[in-house]
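Dropping the structures in below, format is structure tokens.
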Structure P
Amino acid sequence: MSYDYEQTHENILNSARVQFREKGYLDASIRKICSDAGVTNGAFYSHFVSKEDLFRSIVEPCLDGLNDIYSEEKKSYLKISSSDDVVDSFRNAYVSLEKMIRYVCEHRNDFILLLESSRGTVYEDFQEGIIEAEVDSMKKFFKLSRKYIRNKENISENIIKMGSAFLISTVFESLKKGMNAEEIIHETKLVSDYCAAGYKCVLGI
């Protein structure tokens with residue numbers, strides 16, 4: 001692959017990031033993206049199939065990285081063999097969130113595109129998808145923990161979803177407000193402690 005091809009490709013991506021951020025996916029113009037990148041419309045289509053393909057090329061790499069972190073870290077706190085393990089797992093869950101937060105902040109601009117500029121794409125429910133993944137993970141956790149929980153009747157999908165939404169929303173709302181990684185980690189730690197204390201009380205852990 002030639003340097004010119006790679007440079008043109010990168011110019012289009014950078015121009016697209018600006019256009020998507022300013023206009024959103026639906027109102028972003030391929031013509032404007034090409035003009036700002038200094039390429040013709042014809043040259044655009046030698047790099048990308050469509051505007052949707054262009055948007056996907058920007059956000060998919062950071063999503064793949066996030067999914068890798070999320071999947072790997074979740075394994076570490078789904079090993080339950082005692083009541084102490086249940087409590088420790090809540091602490092470990094925060095550690096995994098800290099890694100996720102640092103990664104998200106390293107790729108802040110692309111995650112902001114996902115959160116604020118993706119309407120009209122398959123990514124427009126990105127945050128809800130992350131919450132659902134957290135809900136699924138917590139359901140598996142409580143299934144493994146069930147025999148160590150006194151108040152089993154208090155485990156409900158609604159409670160799990162509210163806790164998951166609170167935690168994940170804190171991360172992404174803080175990101176949108178412009179907080180840095182340390183600030184988001186602090187905010188999320190408070191919410192994590194709050195949720196963990198609530199679970200311990202309600203479930204009798």
Structure Q
Amino acid sequence: MFRVLGLLSVLILSACASHTRDYEQRLVKSLPNQRDVSFANQKTYPGKVLCGQYTALVGNGFSTRTRPFVVTPERVMENPTNDETAVYCSKNSAAALYERTGIGPDNDDWTALSSVYADMQAINEAVVAYYNRNAALPMNLEKLPVESTSISPETLLDPWGRPYVYRGGLSGRTVPRFELHTLGVDGTPGGQGSAADIHLENLPLLGHVLNLVTR
């Protein structure tokens with residue numbers, strides 16, 4: 001029995017070490033200067049997240065800089081924001097998301113937030129597809145159902161029956177930039193819980209938490 005437990009422990013440690021090396025390599029590949037990168041204080045968190053610090057050469061290669069990093073199965077963040085670090089590098093990402101953004105359910109029912117996430121993901125993809133076809137952003141979201149099969153008129157309404165707030169005209173030359181958000185159950189800016197505003201830039205954090213709480 002002890003031999004079996006010891007073997008299992010070795011296998012688990014080996015798998016964790018391999019996982020860490022893979023994530024470190026993904027981070028290195030994302031850097032402009034990939035030589036002499038070192039790592040420190042690596043820790044793993046729920047959702048197969050690796051957090052820590054890395055030191056890399058910068059500029060002409062004669063100086064170094066140390067920064068935090070976050071790597072998930074989907075993303076490599078070589079310079080994460082404070083919100084990203086707080087949510088991804090937490091044993092309780094749902095609590096961290098609520099503390100940082102106010103986003104969270106009032107009664108542990110994530111159904112509405114799951115709908116917001118799915119809707120806004122679909123709208124974002126449809127707007128980007130529209131931009132790629134037309135070299136311009138749509139003036140309003142009502143144009144999207146006839147331009148894309150990925151959404152329907154119902155997708156354009158948040159779970160509380162209000163249209164998602166969209167503002168185009170922010171695009172640069174090559175990357176579309178636009179505002180997309182919901183004002184929550186109360187329909188007014190600000191708030192917490194079901195009343196919290198959810199913006200497009202919140203989606204990666206919300207998606208990470210949803211993967212943890214709904215699996």
Structure R
Amino acid sequence: MAALPTIGCVILGAGFSRRFGRDKRIELLDRKTVAATTLARYCPVFSNVRLVLRPEDNPNQLGIDLPNHPNLEIVRAPLAHKGMGHSLSAGFTDLDWTWAFVALLDMPYVAQKTLAGLFAHAQNSTAPLIQPRLTATGDQPLERKQGHPIGIHRQLFHEVRTSSGDEGARRLVKRRGNQIDYFDCNDTGIIQDIDYPTDLPQ
């Protein structure tokens with residue numbers, strides 16, 4: 001019997017919130033920080049979770065209860081100030097999983113049902129990339145339908161480790177757009193991030 005694939009998640013959280021104007025990771029969503037809310041979505045679904053932070057970040061100050069997340073590993077990105085690509089490459093250092101889903105710490109609204117569906121989808125996918133895609137949008141047209149987290153098979157890990165600048169996983173998605181295995185869902189959380197204070201619930 002073949003061994004089950006190791007499916008983990010790399011959460012990028014080393015950004016500087018320049019558009020937001022202050023550290024959005026510590027903003028509160030129903031008495032939890034944005035950082036803690038996002039981790040509470042991902043850690044119960046993925047047995048392996050890596051959170052990429054800046055060297056000076058203190059998880060406690062971000063509202064992250066490390067003892068409550070025994071499957072969470074903190075990875076530091078010393079070049080995070082140069083762009084998301086450097087955080088992404090740091091998160092994939094010495095990674096030996098079969099699949100790594102790349103998530104963003106400022107996207108706390110992805111439903112656990114969606115994450116569980118992506119996890120199950122990766123167990124049988126033969127494509128190098130998996131991306132959730134919004135299919136039911138209601139009456140409002142959307143600028144984009146593809147979202148996060150993006151699943152990357154280990155055959156592409158070497159490409160991810162060369163990431164730099166501010167592209168993140170988008171460069172990989174653009175280059176290999178015809179190799180994406182889409183996971184269709186009706187979860188608007190896959191495209192809902194927090195870039196400005198007005199993106200927070202009022």
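One of P, Q, R was used to compute relative contact order in percent (Cα under 8 Å, 6 or more apart), and the answer was 27. Which one was it? Show your work: numbers first, answer last.
On the way: P: 21; Q: 14; R: 27.
Matching structure: R.
Follow-up question, since we're still on this one. When helix-only ellipticity at 222 nm (-39500 (n - 2.57) for each DSSP H run of 4 or more, over all residues; to 500) is calculated, the result is -26000; to which of the structures P, Q, R does this value belong?
Clearly, the read-out refers to P.
Here is a further query. For distance in nm of label points 7 Å out along Cα→Cβ at positions 64 and 80, find whichever of P, Q, R sits highest and give me its label.
Sorting by distance in nm of label points 7 Å out along Cα→Cβ at positions 64 and 80 in descending order puts P first.
Values quoted throughout were computed directly from the atomic coordinates according to the rules given, and no laboratory measurement underlies them. Since the model is a prediction, treat every value here as computed from it, not as a measurement. Cβ atoms are built from the backbone, for glycine too; each structure is taken alone.
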